[in-house]
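**Q** Next up: the structures, one after another.
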Structure 1
Amino acid sequence: MALYSETVMDHFRNPRNVGVIENADGVGEVGNAVCGDIMKIYLKIDGGVISDVKFETFGCGSAIASSSMATEMIKGKPVEEAMALTNRAVAEALEGLPPHKLHCSVLAEEAIKKALEDYYQRRGQS
């Protein structure tokens with residue numbers, strides 16, 4: 001059995017939504033001191049819906065794939081739905097991650113939630 005699913009490999013080799021959004025409505029950055037992975041998520045929100053999302057990730061293939069998949073999962077969604085995204089949903093959408101790489105999906109969830117919290121704080125809705 002392969003260590004990584006075809007979906008993980010696809011999102012690693014062809015990551016979606018890579019980049020920076022200038023003047024983003026929300027930005028969230030998280031890291032894992034143990035493995036050294038760092039994720040930064042940028043959100044553009046129009047009318048309560050995530051109209052654009054980009055990421056920058058420094059890390060392993062699982063971290064890049066998790067960032068890519070998570071951004072795909074929230075793009076075009078209402079902020080409330082994006083806030084409910086779980087690392088488990090990201091891992092399932094990737095058709096699984098090895099147990100020692102599940103922290104990558106956790107980072108993706110945390111980065112999105114931090115970006116949304118930043119969005120709410122900028123709007124005075126903390």
Structure 2
Amino acid sequence: MVNILIISHSFKIAEGTKELAEEMKQADIDIQIAGGTSGGKLGTDADLIRQKLENMDSEDGIVVLADLGSAVMSFNMVKEWLPEAKQKKIKLADAPLVEGAVLGAVEASLGKTLDEVLAAIEKKSIINKNNF
């Protein structure tokens with residue numbers, strides 16, 4: 001099954017988002033978080049993001065959701081450090097963090113493919129760029 005990584009500048013936001021997404025999933029998928037810095041402050045930790053991505057099962061793919069632009073930049077940098085085969089199995093969703101995580105958890109737990117989960121997250125998002 002497709003798994004999910006939530007990246008936030010705040011550990012509490014990442015943890016709460018994971019808790020909500022876990023409640024919505026229909027089957028066992030791995031939802032991991034990389035929230036805050038290693039010192040417990042606000043920010044992103046590239047080493048933590050890398051550790052999570054390296055240790056997550058990516059056979060069916062990993063959808064990544066990030067809260068702010070610098071989290072996206074950290075993710076993109078880390079993704080380049082990974083082997084090319086794994087890079088192809090990891091995709092960043094263009095969607096709000098919480099809503100994307102909940103939609104992703106539901107879709108992934110229904111056995112959808114990586115591209116199907118990503119498309120559902122981006123299409124069904126209430127705050128979709130096409131709505132403005």
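**Q** Among the shown structures 1, 2, from which was the value 15.9 of mean count of other Cβ atoms within 10 Å over residues 3-10 calculated?
**A** The value was obtained from structure 1.
**Q** A value of -13000 was computed for helix-only ellipticity at 222 nm (-39500 (n - 2.57) for each DSSP H run of 4 or more, over all residues; to 500); which of 1, 2 is the source structure?
**A** 1
Every number in this text was worked out from the coordinates using simple rules, so none of it is lab data. Because the structure is predicted, anything quoted here is derived from the model rather than measured. Cβ atoms are built from the backbone, for glycine too; each structure is taken alone.
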